[in-house]
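Coordinate-derived values only; no laboratory data. All values reported here derive from a predicted model rather than from experimental measurement. Cβ atoms are built from the backbone, for glycine too; each structure is taken alone.
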Structure I
Amino acid sequence: MSAAPVLIDQTAHGRRASGASRVVSFPVFLGCLLVCLATATVRSRFDDPDMWWHLKTGQVIWTSHSIPTTDTFSYTTHHHAYVPHEWLSQLLIYGAYKFGGYSGMMLWLCCLTSALLIIGYIFCSLYTRNPKIGLLGALTIWGFSTVGLAIRPHMIGYLLLTIELLLIHLGRTRDRRWFFALPPLFAVWVNCHGSFVLGLLVAAAYLFSSFSSFRAGSLVASKWDAGVRKTFFWMLALSCLALFCNPVGIKQVLYPLNLFFHQPINLAQVDEWQPLQVTDARGIALIGVLACIALVLIVRHSELMWDELLLLAMGTWLAVSHRRMVFVFGILVAPVLSRLLSDFWDGFSLEKDLPVLNTILIAASLLIAAWTFPSRAAIAKEIDQGSPVKAVEFIKTNHLPGRMLNEYVYGGYLIWAAPENPVFVDGRTDIFEWTGVLAELASWEKLESNPNELLDKYQIDFCLLAHHSPMVTVMSLLKNWQMVYQDDQSVIFSRTIPSTSPPSSDPSEN
């Protein structure tokens, strides 16, 4: 009778030891290594011009306890209706600022980037059943995500896309109840970023492939269990209904379609929406990854699953069409590449692990991540180098009166740093395209008409331009305008004789 308690104690001790070993296991070290990599990658990325108007919008929501549906930051749109399709992300960005200032925002970016890589690592590890090769998937996501790592709402959108892939994998391979998390995921997603439509397309691709069972060379389709497919279908249907949990209803759900079909200037002129160039480093990487997948399929006679092919085709088409979508390509291609190369590295064995060494490496990785995190002085220096900080100080000190025409990329910072001066244009390209302001500005910058026409139409009193802008030379040649300020980044021109033309007051005239 005395032997039984000893056996129970030994079993419990073994479980505790196993749990402790998992906490300091090699896969956990790899996760900490990804945190270190994420921090080192984004430490100097506090420079996105769109970050500022997202921050200001979050502040408006925080202080007013309401979600704005009309423009209040510019004078050119005349309070045009606005779709607040990223309001929740903007609120979270301002919450980070409220918590820790600019350092809090940088911490927000580090945490989201780390979460993206770690969840991608977990997904690829489960997908390949090899935690070691899962690191390759995480590094693939990291490599392509560098195109868009910034303090912007799409970070949350792409993180949710990675979580969706993980939930679908767990639901189809382990327990269908994982699918129950999809509707609340989409309810949050629709209020964070328009990439929720990509999530719907991914889910539709899985649902479409779940009905097929065939083999055509290296291409293989495996039909899902009928019960699993039924649960997934109903959760996807509920996810579509969950999209209407937003402040403006159908307009917010349809906003991504408006972007692609009713914002041609945005897609044609904004750099991140341009097609991916094959000579670009990420274009070469994309071709290299696809070539690697094809080579493995041919040489090793490996299998490519039907749903994998659909997602690869979707990701490739998106990336080739729009440079910013390389981010999405990396998320979709990572598990496929990892699975095909899963036997190139021996699988992980807890029995052969080295917990003491892992503990040292985990601690070292976290210390390096903390040491890599930028100081407040470093963040302030980066802001000075990327934004018209000194020019704004000049405007405030000298109390420049009247209306301002500003450089497009300066609009976001001006909204945050000088809200008393409504902007001419900023990174909210959609609303300025709807009102015609973006087309007018593009025409002005290309000198397709007399530059004085736009300046007089809006009764512009001073212009804040980038030092390298071609319009600096043009403004220097115009009568009634003089340069009153310049530094290494910005130039300010002021009107010497007031305009006699009344400002436009009808949005349709824009």
Structure II
Amino acid sequence: MNEIIQTSLPFLWPELTLAVTFVFTLFLQFAFKKAPMRSGYVALAGFLVVFFLLGTQGGEEVSVFGSMLAVDSFAVFFKYLIIISGILVLGFSLQSEEIRNNAEHAGEYFAFIVSMTLGMFLMAGASNLLMMYLSIELVSLSSYVLAGYLRNVERSNEAALKYVIFGAVSSGLMLYGISLIYGLTGALDIYGIREVLASGAIMQGSWAYATLVGAVILIIGGFGYKISAVPFHYWTPDVYEGAPITITAYLSVASKAAGFAITIRFFKVAFLNTISPNGTWEILEGMNWELIIAVLSVLTMTLGNLVALWQDNLKRMLAYSSIAHAGYMLMGLVVATDNGITAVMVYFVMYLIMNLGAFYVVMVVAQKTGSEDIDDYRGLAYRAPWIAATMAVFLVSLTGLPPTAGFIGKLWIFAAVLSKPGFVWLAIIGVINSVISLYYYARVFRNMYLRQGEEPQPIAFGNRSIAWSLLFAVPTIVLGLYFGPVLEWAKNSVTLFLR
């Protein structure tokens, strides 16, 4: 045991640094009682150190702690997405009036962001079903507290309660699925599960095969809860609306990225037979999970887009938009090729920039107007032209129109699906859903540019707010025109440790 620990720890400096940062951030809550927001700078410093330490994991393809965690280029890619999101969200938090007005507990707020980030890092590399469950629980328990951070706001309390209830249900489903998998295979690490399934013994028995399919569906429930896939999405709109905007932004990007990382690793490793030279996966005979994922993808993108049409609260609209984007990204997993996963990874880079940018604009506008309603964005282009212009860029990108980053993300997803024989119908449904999404994004655009507001006075945004909005808007356009480095990074990071 000591030997395993000694050989494993050198590969986990980023995770260890996050653990130390969590302890320091929580402790400094008591040291900075008169200035609790300083804990945010400690957490930010820790995140910056972790960002640079991730370079120590680059190029590694190892399994540590007895096949509990994999350290590979795939995990490192998603860890970079998570830590970049964390750094930006901490920057949001230090500007947020919601957090400053409840600053007496800011130390705990920043500490739980760190612990949630640690859980996401573990999710990205988890290669054992128990580690997958424990890492998801670490993220969930931290996010339950953060969703209810605004204790004096009724909708925040409601969001936290609903989050806990749905989280408990999904955890129970996942644990039951794990128990069935263990009963069938006698293994918990996904490499051992693959070896047992590859022997064909389970596939030959009708009851055993039916149990395996049921177990996989139950485990998908746990994963689907993290990525907001239908029908495991019910918590998303209420939590996104009730939580502080900063936490909503973090959940919409980082938590979803970690959820996709753990889902992709589970399916690619546990049910993989071989990988052909062209990057196509040969799935174990008799296990047609691509169709299950395809159905989830269709349900997720369709419900997300249709329900978003009726939303008047912009945070709630972006919540359903986030559900729809999860459906688009699931299309890449259906393809069952390295190109499909590369498309998902490219999509996440683009999604990170445009979605965080949209939530930042919602935050600063809400701080000036006291409202998150779409109708209160009327005339924003005349009252705050710079902020409105950046929001327009994010909306165009979220729709998937050129020349923005969102167009590139959807282009690669659809191209990957069209390369999969028999799934042209899925691409067609994806395109139809993109057209539907144009309506509710255009509604915000129309209010900003084509309708006059009741308040004609300009809204004064500081240089910092304008600079931050441009920090997201400029890359959203640049990556729509020059995306080569992102694509190359994703292609080089698609390899998983398979043992």
Structure III
Amino acid sequence: MESPTPAGRAAPAVLDPRRWQALALLCGAFFMVLLDGTITIVALPSIGASLRFSEQGLPWVLSGYALAFGGLLLLGGRAADLLGRRRVFLAGVALFTAASLGCGLAWSPAALLAARAVQGAGAAIMTPTALSIISTTFTDGTERTKALGIWGALGGIGATTAWLIGGPLVDGPGWRWIFFINIPAGLAALALAPMLLRESRGSLTRRSYDPAGALTITGALVLLVYAVIQAPHAGWGSPRTILLFTGSALLFAVFAVIESRHRAPLVPLRIFRSRTLAAADTLTVLIGAVAVGMPFVLTLYEQRVLGYSALKFGVSTVVLAVAVTAGAIAGQAAVQRAGFRPVAAAGLALMGAGSLVLTQVSAGGGYFPDIFAGLLLSGLGIGLAFVTATVAALAGVAEHEAGLASGLSNTALQIGTALGVAIVSTVAVSRSAGYLAAHHGANPLVVLTAGYQSAFVACAVLAGIGLALTLLLPGRPPKAAHRLPEPVPATRAGD
């Protein structure tokens, strides 16, 4: 008979012999989520033409996914803690895979948007659950840090890979294959997960889901985005637009009431007493708006006006991903030396400058110098600003609330994505309509370009608002935050 493990020593069995294979599986699932967050940008012109999307409907291909992802993220993490992480992860993978099939088979705009929303829900279940499984699988601190570093590195290459993979697929077998490629990966994950992942649950003292909170905040965001997108068509002062904005405000109020009274809320409102966290999450919304809104406009400009293929667009944006990675690496070191405020300000200033450079694009333009310089400046700024906002969000709360702060940061990013796409598409449509009204018979490419130029101005304005808000960040991180906080599973947001 084996002797019991002495107190204070970890049993050898704690180190799961399959932990690195499990990490590969979980990172593969996360990579699917990353792909579908950005790969559709490459395919938007083809999707719009194939399914005959309206100008107001096309942004929902991105926004629908982002809103479902962001609105249900914290609920997905809570469900994993209560029901079992492996079980919920499998459910998320199954939902995501089935929705990918639905996206690929979509026969109408409504069918695609419904499948994209379900896909976002699957991503909201998979992502925090997978991150939590990593934390519980890698019990050694050094190994856990390495595993989380590998996980985090995927974010830096996600957009580049998505656009490089998406281009050949769109130009070759067609846009539907950007969704079909998820199916074999999803089926493989479903087959391997029971063998490689151990079941675990969170030790929650209050076992409550708070679905009402998740649904009301998601509903409020959907109405807000819908109001922004539909306003140019219906009129900003029309009863319909006013009703949509009012409905969104009411749902936000209901959400606040639910969270203040629920015994185990998804988002304890007291956490926003931290000015640092509140400012960091607000900045994350604006960073996400520009980081996705700008490529959204750029893909339409390059493919509709300049006649780029999807592959050429993907290759042309590699500089953006490389610059984001370089900015993120530089930002980590700069935050420790200079503090939050100056680094975030530098990042947002670069994002604004890059957007302003892109306003110089023309109907007969080319890649150099405007597009290249705009992407380079914007990418460096996104990397600097995003790393700073993420670190500030975690440094602004106590250690036991780091999971909640991480979940809120991820949610803020998805909200920013949805709002950014809604804002820039609204500006582009409004400006193009106004230009055509003032210049009857104008070249259609010139009309489109006028709208895209104004959309890039909107990106610069959003970056400028963020630049002003950096004043709310502390100058230097607290002493405890001089070493960058280790990523914390968003799953614990429900603890």
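Work out which structure the value 48 belongs to, where percent of Cα pairs over 20 Å apart, for residues 125-268 alone was derived from one of I, II, III.
Values: I: 57; II: 48; III: 71.
Structure II accounts for this read-out.
As an exercise: FRET efficiency 1/(1 + (r/R0)^6) of positions 109 and 221 (r between Cβ atoms, R0 = 35 Å, to 0.05), calculated from one structure in I, II, III, equals 0.30. Which structure is it? For FRET efficiency 1/(1 + (r/R0)^6) of positions 109 and 221 (r between Cβ atoms, R0 = 35 Å, to 0.05), the value 0.30 is produced by structure I. Taking mean count of other Cβ atoms within 10 Å over residues 61-68 as the criterion, the largest value within structures I, II, III is that of III.
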